Structure I
């Protein structure tokens, strides 16, 4: 890691916060859906590369008291703050270490789950390779590694923003001034190009790009602008390039932490019908979907190349716990007919279900939320109440998981994980 980057994080820390999709419970859930038998969570060992002040790792350690958690970060300031929080909480199952990733030995220990959030794209090539090396050498055979990174094609457009911000901020030495001037530059450009948008020479598309980024960044703090746009390293890549690089270290693509982003069925029907004609290769399919979405960020799960994985299967739900915060749109329960009934989750996503047993299952989950239950127990509950079997329930619930209507867990969700 360069001294310049280390200095900026010491002077302007980037505080971390819990990232639900990095929690071992979620990583194990996704791995289970794809046919793996991931390490048990009760006594799991977790490594976070680039842990900042432990804002993501500390809640994990709190929620899994029998696990062991290790975080490393090259910012001495952030590590010191995290250690203070750990001492105040009295946690004994977590350690934060001030280390440069390049200095981590190959015999650092073995881990069931490895998390690397917000690091890969912001470090030199040698560090990116070391991240893969650590996953290759310290991840147990059935373990899961999470790595987030900036992607093309979306970051082609954001690179324009980054370039103009860096050009303006280079004239200032104070880090806060750099961030404020970078934002002011974007604000000025959006206003300026907005005055030209009606000219017939392509300003409209440029203005829409600038305005969209201005709206996205207008409430972001200085530390976000500084570290996201003004750091010396920011190397986005295409998804297929990331997977090819991982393969050099005998790591294979498992899935996305965002399961919904893997579903071609969520595109309009003509796209759904056309994608299989382009490819039957899952890596290529993911890349084509990135092109369609102009995707700029990924949260990819990797495992060892020798690990056996399958397509996500509804049958795996029987090994998982299920919960749902979705509520019926209509208070009148209709669980006897096949009439469509809508259910809405807290963020407003609505699905319609006509299967009577599926509707009954959703009502039951709504009644017990935030508690979860084994999916197999849910099936038995519904079948006992109706005297009917529910052969389609698992497939319906897997589809609901893909649109965030239900939640799935490898072990019951604790309050700390929420």
Structure II
């Protein structure tokens, strides 16, 4: 059996296309269409330089026209004063540097696209374009055409802030760690010299060396601790940062006084060690919080960007998910996610609630039954009325999203 030229799965006899001057075998029409699209753009070199086989393209039933709505673009498109816009996308299916090259070359060949930046490790793409010459939906269609699965990168700004904060703490922790090790070695020399009768001049020199090593920790590494203490004191509140900062300042000041006056003991190594382990604890805490943030962002991506709202006259209209209000009716297609908590008005189907309950068996749904945001309609189309949280007929699963727009009509 000849493997598919695009994805490596067993090919279908007779399903062939010319790519790179040779006829290739394919497993499905999707792989054939993707390979022809890549070859049609003159990007045949992608197949020579790729490091592994590509994934089989999925049949995309979603229409990308919804991403042209301004209300939908608010979450992932940044607009500049010069008339350009930057779309932040998450692109699934990137496996190597050749995929990055293919995406950048393919998108940059489109009129109106000025710059494309793709990160192979995070699967993020930043695309600067002019909306008067190319539409956002055209970008999604172009990526799907060459076998990738694009989706909006929701929470991009918040994610950048989280990562910047982590990098800042990592740098401060690195400075404190290096200073702690060096100050510790000098402290060993001081203690050993004290027991063996070191010359007072060299003892004084080593104390000054320890002071210089600890100073960057106090001025740079421990800055978040001091900033938190100052904010608390301005508000006349006592928090852990206040007691920590007092301990660091007193220990460091006493050590500086002992160094200048050549009397007493110094505690520079203890100050450095205390600051390092405090920063290490804060950094690990931030890593856990960031992991929770990414998990919640993935849950948000399960909700649809647009929905089919039922107007009072019975007609359907496509509107952004963010514009739904309590009491409105929506039509949920088979396989689609329920956009908000609601009650079934018409139709009988089954709902996959495994995301909330862990139960893999779909639950039957009839008129009057509740449905929950993020779960999936597995049968026939359902007409659902959005309900406020307080009006839910039964208590939802403990980790369900409530209809948080139903009471105010605004984002959280």
Looking just at Kirkwood radius over Cα pairs in Å, for residues 27-218 alone, which of the labels I, II belongs to the structure with the highest value?
II
Structure (I, II) behind the derived value 5.2 of distance in nm of label points 7 Å out along Cα→Cβ at positions 139 and 259:
II
Rank structures I, II by distance in nm of label points 7 Å out along Cα→Cβ at positions 235 and 307 and report only the one at the top, that is, the highest.
II
Candidates I, II; relative contact order in percent (Cα under 8 Å, 6 or more apart) computed = 18; producing structure is I
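Once mean projected area of the Cα convex hull in nm² is calculated for all of I, II, which comes out largest?
II
Any read-out appearing in this document is the output of simple, stated calculations on the displayed coordinates, not a laboratory observation. Quick caveat, the model's predicted, so the values are computed rather than measured. Cβ atoms are built from the backbone, for glycine too; each structure is taken alone.
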